[in-house]
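Participant: Below you'll find the structures, each written out as structure tokens.
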Structure 1
Amino acid sequence: MGQTRVHEGVDVYAVFANGQVAPRAFRWSGRTYTVDQVHQRWTGRNGEVRLFYFAVTAAGNAYKLCFNAQELYWMLEEVYA
């Protein structure tokens, strides 16, 4: 399985409930990917900006998504295929 750094903005359908966020699907390069499973969640910071990371699987591959809580946008950081 190879790793590809992407770092591109994506549209994400996510559920915000009980103080947590869970990505359910994302749109990248004209295709919609349904998240099969969220395997890991962690947080980080870029200065004062809090970032939420998600390791997910979709369409047989693994992806790392990042949610910027200050600017309210999503990034696809990496693809593992």
Structure 2
Amino acid sequence: MILWWIFDIVILVVIVPVVVLLLTRMLQPALDVKRGADELAASGDSLVAHLGGVDQLQRTRELVREVAVELEGYGQALDGLR
């Protein structure tokens, strides 16, 4: 019976603090990663608000192509005047 008491005391004094120490050493970096992920998600959400005009990019590209064609024709017309 005394052996059980000694075993229980050893577990309480040695093993439990070691387990708690290892758990806190593992839990702190995990919480840091979660905090970083939350910050990244928040900045991603604010970025979405600035991307409202992205759907207009295709139309802008089409207009630039049209202007480029017209500008080339205008340049050729100017060369013909020389």
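Each reported figure results from applying straightforward, stated rules to the coordinates on display, with no laboratory input. For clarity, every value in this text was computed on a predicted model and none was experimentally measured. Cβ atoms are built from the backbone, for glycine too; each structure is taken alone.
Participant: When FRET efficiency 1/(1 + (r/R0)^6) of positions 1 and 17 (r between Cβ atoms, R0 = 35 Å, to 0.05) is compared over structures 1, 2, which one is greatest?
Facilitator: 2
Participant: Now for a different question. Give the label, chosen from 1, 2, of the structure having the highest value of FRET efficiency 1/(1 + (r/R0)^6) of positions 9 and 65 (r between Cβ atoms, R0 = 41 Å, to 0.05).
Facilitator: Largest one: structure 1.
Participant: 1, 2: which one has helix-only ellipticity at 222 nm (-39500 (n - 2.57) for each DSSP H run of 4 or more, over all residues; to 500), as calculated, at -29000?
Facilitator: The correct label is 2.
Participant: Out of 1, 2, choose the structure whose coordinates give distance in nm of label points 7 Å out along Cα→Cβ at positions 25 and 41 equal to 3.0 when calculated.
Facilitator: This figure was derived from 2.
Participant: Here's another thing I want to ask about it. Where does the value 73 come from, among 1, 2, when volume of the Cα convex hull per residue in Å³, for residues 33-72 alone is the thing being computed?
Facilitator: 2
Participant: Another one. Between structures 1, 2, where is Cα Rg over 2.2 N^0.38 Å highest?
Facilitator: 2
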